[in-house]
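Participant: Pasting the structures in now, so scroll down.
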Structure 1
Amino acid sequence: MNKGSVIISAPWSGSGKTTISMGIMAALRDAGLAVQPFKTGPDFIDPQYHRKITGRTSRNLDCWMMKPDGVLKTYARGCAGADICVVEGAMGLMDGIGKGGIRGSTAEVAKLLGIPVILVIDARGMAGSAAAVIKGFEDIDPDVKIDGVIFNRVGSERHAAMLKAAVKRHCGAKVIGAVPREDGLEIPSRHLGLTTDLDGILTRKYIRKLKETIKKHIDMDALLKIASKAEKSMPPKASGNTEIKSEAGRPAAGPPASALAVAMDEAFCFYYQDNLETLESLGIEIVPFSPLKDGGLPENISGIYFGGGYPEMYARGLSLNDFVKRDVIDAARRRLPIYAECGGLMYLSEGITDMEGVFHPMAGLIPAKTKMLHRRKVLGYREVTVTGNTLFPKGSAARGHEFHYSELGPVGRGIRRVYKLKNAFGEEAVEGYAAGNLLASYVHLHFLSNRKFAENFADKIKQVKIPFRRV
């Protein structure tokens, strides 16, 4: 029986909601439930953790980037075959884009889908004040249902009792858990956020410890009762499910028309699942490959897609793999469509200067060098309008996100700028680096914001008459 959905959110970043969310997912799966994970916002890293914990592909839900219709479709597709859905929020519950609004926030997703919220509160250094925080969230928007509270990093049983008494006296939400401070459960961070699952953080030992901590300190029956309040908003169960069939995601229906090589390894792991599945729905076969480890590109492909990730962390290995670099250069010479985002842009540049100042030569298809910075260069949502002929339709607009610690140096001849960017505050810039059938950018686009982008890309792939083969 479908047991509903729940959103795990927090008042602010750093409250421990990722760790708590993973533990809840693990505990529910241990109870024999098929758990479908989601992540609000544009983040790539947390969905990798969710996938490792649940065995199901985690999907992003972002009302600004995907638009509400895209969120509804992705939610319905993800729910198919699941017993319960767990949505991990981004940042604070009410944190959206622009000037203090909730557009793009977890709260907007909660309202759109009618899912109850459980707040994770970092209880360090507070007692009765916690009730004021929770009461504020309950009152600021009554349409966002705050049904539960989990206190995290609780100092003692006495501390927990004080917190619970304050909430019972002043708030409508029910305290369903008090998780103590415990070493070894926090996930270490790096410059783009948390470390990825590909770093081997989520070992069996870690997951077991996390799961047992959650089961001991959170009332899972109370959590299921809260989740059941969303049951009416759950899409009907579809035949089949969306469990992982391959590294690329759900297989396409029917025979694929053309094959797209997609870089997937420790260095390149940032992809929106909807992007891959949209391409598959258009008859494109997703063929994963590793620029770090493989002896070349897959054969019989008609295009290449480089997502984002951490190429700077694996720059030496990427630089030393001349086999893949030569094939990529050859594919560009044969005018195969090549699309790259962020880390992919860095790989296609002349090279990367890492945090230690060491330069690592890369593919060199973009005549510019990439340099890592010790401070964040850019963070935020972007709306992209295509201003020139390229892989995407000229004059069309799509939405995405940009987040990086690197910068691209002066670009040489032969490269056109084909993007006009607009951020959440209306500020504009020029970006998008195109040459022939190559297009690269720092922006991670979401194809559900404008399906024409995927359709145009798929058409370009299908137009390749002679697929890539190594000579």
Structure 2
Amino acid sequence: MAHFLVSATHKSSGKTTVSLGVCAALARMGHAVQPFKKGPDFIDPMWLSAASARTCHNLDFNTMPNDEILGLFARHSQGARTSVIEGNNGLFDGTDIEGGNSNAAMAKLLGAPVLLVVDCAGMARGVAPLLMGYEAFDADLRIGGVILNNVASTRHETKLRAAVERYCDIPVIGAVRRDHSLRIAERHLGLVPTEEWGQAKTQIDAAADAIAEQIDLDALLAMADVANLVTAPPSAPPTVRPADVRIGVARDSAFAFYYPGDLEAMRAAGAELVTFSPLHDTALPDIDGLFIGGGFPETHLSALEANASLREEIRNAIENGLPTYAECGGLMYLARNIEWQGMTGEMVGVIPAHIVVGDKPRGHGLVRLRETGAAPWPRLTENDPPVEICAHEFHYSDVGHLDGDTVFAYEVARGYGTDGRSDGIVYKNMLASYAHLRDTTRNHWTARFVEFVRSNIDR
């Protein structure tokens, strides 16, 4: 099971460009490349999926125990020549001072050698003590190779290589020249989703060209081939129940944040998923429940506002009891209006709130939620106690003018939610939250939601 983890000395060092370029370059060579993303991110996996032509899956210490990470990794790596895990932030960064949730911890759990990306702008001989520190910091971690990124010239590359070869034991796998055309547009400290970036294929092709020319792919594959074997058994695909409910899933460039595993779990629970576009479809499909995921509705204010017939139909459906779940961007869309950069757009209006999108994060990072018991979804068994849910949030928006008697499904133990104390707005059969849930062994939310949809169908 050949695999490696791509990390960096610090955030924004170019690891995503390297990762997707490597995936695309290896795929061009005829290799099946399976991508993974450490952490809860939605957008990087879109790019990695597009680059490799295989669905990227998240490996996340916050929502998954170690055995589930290993089983999912083993399952989706089957049939791949090489698996590529893209890290998040820097190699040793994380919320745990002991490093238990860092990229280094993930690499050690998976037995993966690390391909370390170093932003070499303004650096020459100084790359050596930097790498020496990374080598010495964790004796149990194997840094299999280094990519010298953002290299200014042939002379600069020569100096960097000489310093690494003189003082370090890490082989240089490649040196990538500074090229502003390789940069992917960013928004809110993250990449723009592939659905919005019309030049996604061109961008991936350019990254693949650069990687193929400037990285020793044979050496990279040799590094991957000596990864430790993951001995955990692959997790089994879920047993699929025959579909007996239809759930509409909002999916377009405004709403694109869905975990593939969650959608798979919904289907396994007996849901037929019917996609529709809040931007373009003027009516809801024939559905029994509604799921509106996260995204960037603020960048599509005019188009969402212009589709008044769909907004009215969604509002009426929720008022009439349609089971509905919305996350982050979905919550914003269900509010009265959204204000962003001096523009205001009318939205669905079922949540009596005015959403203001600012220029700084309001909620950003891992969250812990305690169920209040007010959520409309039933627990899977009557004796199941309220649970603490590990999730994540990333929003620049504030909820304003929310009624004082609003019912919330969660108390926020860590994070911000709607006001630093509560999250999960409950109205009739709707639950709308800033938190992004993930269906894992720690929180099978999809089964609860599908069962709730099923229980509300007139038969």
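Participant: Taking distance in nm of label points 7 Å out along Cα→Cβ at positions 2 and 18 as the quantity of interest, name the structure among 1, 2 where it is greatest. Show your work: numbers first, answer last.
Facilitator: Numbers: 1: 3.1; 2: 1.9.
Top value of distance in nm of label points 7 Å out along Cα→Cβ at positions 2 and 18, among 1, 2, belongs to structure 1.
Participant: Going by Rg/Rh (Cα atoms, Kirkwood Rh), for residues 218-321 alone, which of structures 1, 2 comes out largest?
Facilitator: Values: 1: 1.14; 2: 1.18.
Answer by largest value of Rg/Rh (Cα atoms, Kirkwood Rh), for residues 218-321 alone: 2.
Participant: Something else now. Which of the displayed structures (1, 2) returns the greatest value of distance in nm of label points 7 Å out along Cα→Cβ at positions 74 and 370 on calculation? Working shown, then result.
Facilitator: Numbers: 1: 2.3; 2: 3.7.
Going through 1, 2 one by one, distance in nm of label points 7 Å out along Cα→Cβ at positions 74 and 370 peaks for structure 2.
Only the coordinates and a few stated rules stand behind these numbers; no lab work does. Only a predicted model underlies this, so the values are computations on that prediction, with no experimental measurement involved. Cβ atoms are built from the backbone, for glycine too; each structure is taken alone.
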